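As structure tokens, here come the structures.
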Structure 1
Amino acid sequence: MTLTRRMFALGTASTLLTAEAAAQVAARALIPFGSAVMISDFRSDAALRDQLARLCDVIVPMNELKWQSLRPNAESFSFKDADEIIQFARRNRKAIHGHTLLWGDFLPDWARQINSAREAERVLVTHIETVAAKYAGVVSSWDVVNEVIAHEPTADKPFRDSVWFRQLGPRLVDLAFQTAARVDPSARLVLNDYDFENPDERTAERRRQALRLVRHLQDRKIPVHEVGLQAHLYGEKPLDARGITAFCRELGRLGVGVRVTELDVIDWKMPGPAAQRDKLIGELTTAFLAAVIEGQRPQAIITWGLSDRSSWIHDVFKRQDGLRARPLPLDEAYRPKPMMAAIEAARRLP
């Protein structure tokens with residue numbers, strides 16, 4: 001990992017801005033910060049709602065805009081859970097980022113049974129038309145297509161397998177972005193994906209495929225405004241700071257922004273003591289955000305949850321020592337950790 005002037009500006013995750021630096025950035029708009037939230041946590045935890053209102057500029061319904069939540073059957077939609085979070089965000093003057101209009105996972109069983117291209121196109125277009133139209137002018141940005149790049153892409157097999165890809169092939173990306181742009185021309189449209197951070201050939205190929213998809217859409221005059229960097233960072237893996245910066249910079253040359261969409265740190269192989277882990281996680285967050293900002297200023301920095309009370313990492317990446325994961329900016333008592341300090345410092349960078 002190569003240190004840059006932005007990494008030095010950020011310092012360690014716990015470093016505070018000097019009075020002089022604070023004065024210089026006081027008039028500058030901060031990079032918006034946000035968090036995803038699940039409806040079950042949102043309803044049950046008043047302290048979480050307070051922290052979302054206090055800390056966040058952007059709120060993301062974590063699962064409530066996915067197909068499995070919205071589509072109980074092929075004929076109807078259920079917006080109740082999504083509406084509850086979105087109404088809270090609007091009351092508190094927060095931007096809303098929508099996740100997601102098209103994904104191959106988190107689908108209801110009926111959608112997985114689609115077995116023709118005609119039916120797949122009809123269902124997909126109807127879904128995006130209905131959802132994007134309902135929230136037009138309310139949801140300011142959408143993950144239009146989520147995780148479409150293969151986990152291990154190659155030049156001849158760049159796409160992830162899904163019911164959509166099996167029926168529609170590569171045009172599923174065109175179709176989704178075209179429909180979203182037609183229904184809500186005011187929304188920022190995002191190609192969202194994971195694993196852009198590490199110094200290996202698989203990751204480099206994933207970045208190349210993301211750039212290829214962006215150029216493909218641009219060549220066809222189909223709007224794509226941003227690439228979403230999920231940023232589920234592995235605490236035990238090195239960052240490819242140069243690669244991240246070059247990727248973000250090249251997107252900027254194409255006129256396409258970046259957005260950190262699902263930031264957290266997978267700490268299952270990190271040291272056990274909480275203070276040590278928190279410090280290392282803060283430093284990793286600092287380095288990642290510095291590398292992104294060196295390439296271009298992101299449209300937002302969004303974490304995949306706000307507090308260690310609730311995270312997918314607890315269940316999917318269990319620690320062998322039995323300790324709870326500490327992947328997010330606030331601890332289980334909603335106290336800020338070095339990761340939060342790292343994010344706050346990054347938000348002040350130009």
Structure 2
Amino acid sequence: MRITALAGGIGGSRFIRGLLAHLAGAYPDGEGGTTAEVTVIGNTGDDIWVHGLRICPDLDTVMYTLGGGISTERGWGREGETFTAKSELASYGVEPTWFGLGDKDIATHLVRTQSLAAGYSLTEVTAALCARWKPGVILLPMSDDRAETHVVVDDPSGATDDKGRPMQIAIHFQEWWIRYRAALPAHSFAIIGIDTAKPAPGVLDAIENADLIIFPPSNPVVSIGTILSVPGIAEAIRGATAPVIGVSPIVGGSPVRGMADSCLQAIGVATSAAAVAAHYRARTAGGFIDAWLVDEVDAEIVDDVVALGISCRAVPLMMTDVAATAKMAAECMQAVRA
């Protein structure tokens with residue numbers, strides 16, 4: 001069994017942790033793991049340079065979560081983290097003061113930055129970092145090339161043009177997400193470098209050779225959507241022989257976690273499980289998914305999704321713990337069989 005998942009940070013990594021728990025029972029290797037091969041294609045559109053260090057938030061969240069080092073309270077960064085260096089930098093007045101760079105986390109970023117400077121690719125560096133954490137998956141960046149998400153917003157300073165209209169500027173996604181908590185209405189998203197970016201080595205093979213492709217409950221705009229924007233990946237998904245199943249990140253009209261509603265609003269998509277399914281579209285209609293899981297509270301929209309040409313089931317989708325998430329993963333497998 002070869003499974004390929006496209007994933008953002010917290011939601012994607014938590015789902016995959018449950019998937020591995022399910023696979024350990026369904027395809028055991030006799031040592032507590034699984035004989036199934038799971039490849040995770042991680043979003044790198046959120047990547048940012050901070051204080052001279054290359055930060056890959058989504059890749060690190062997947063790596064730490066599956067490797068047992070994630071902060072369970074925050075869902076990002078390291079467990080038992082301290083922020084002394086961040087405080088010291090702020091005392092010097094060095095920006096950005098709004099980015100939470102932890103002391104333990106700095107070690108990961110130093111290794112990554114030094115390795116990239118030495119000529120290694122992001123794919124190679126990610127594999128080397130995973131050698132320590134042993135996440136139980138093959139973790140691949142979506143691309144080794146720069147493909148950095150920016151958000152077009154009204155200038156927070158209140159600047160206007162000669163006609164009194166708000167000036168629009170593009171800020172890095174992390175600034176919009178962390179500093180402004182996505183409260184600045186987004187006019188659009190721009191992925192800098194996406195036109196010339198190439199899928200990282202192994203990405204297209206992982207899609208082509210998969211027995212199952214999963215869109216976990218990650219942000220459909222700036223996580224899954226960014227990965228699909230890398231030239232060649234969308235085409236590979238559409239042409240894959242494996243079934244493609246998605247898990248709704250929207251439950252009862254609200255994001256399970258994060259601010260996906262702000263992202264969906266920016267692209268004119270309603271914050272509902274049915275609207276996100278329609279956004280992805282059926283592969284039979286030139287889209288990306290064959291099946292869609294929604295939460296039980298959204299059971300009334302199952303027929304609407306089926307009318308789009310997408311198989312749909314309503315099951316519990318709240319990832320309260322690993323056991324509950326493993327049951328979600330089992331439902332994915334059952335939905336595909338059905």
* To do: Assign the value 2.7, calculated as distance in nm of label points 7 Å out along Cα→Cβ at positions 197 and 285, to the correct structure from 1, 2.
  => 2
* Match the computed value -13000 of helix-only ellipticity at 222 nm (-39500 (n - 2.57) for each DSSP H run of 4 or more, over all residues; to 500) to one of the structures 1, 2, and report its label. => 1
* If percent of Cα pairs over 28 Å apart, for residues 109-308 alone comes out at 37 when worked out from the coordinates, which of 1, 2 was used? -> 2
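Every read-out reported here was derived from the displayed coordinates using simple, explicitly stated rules and does not represent laboratory data. Keep in mind that this is a model prediction, so the values were computed, not measured. Cβ atoms are built from the backbone, for glycine too; each structure is taken alone.
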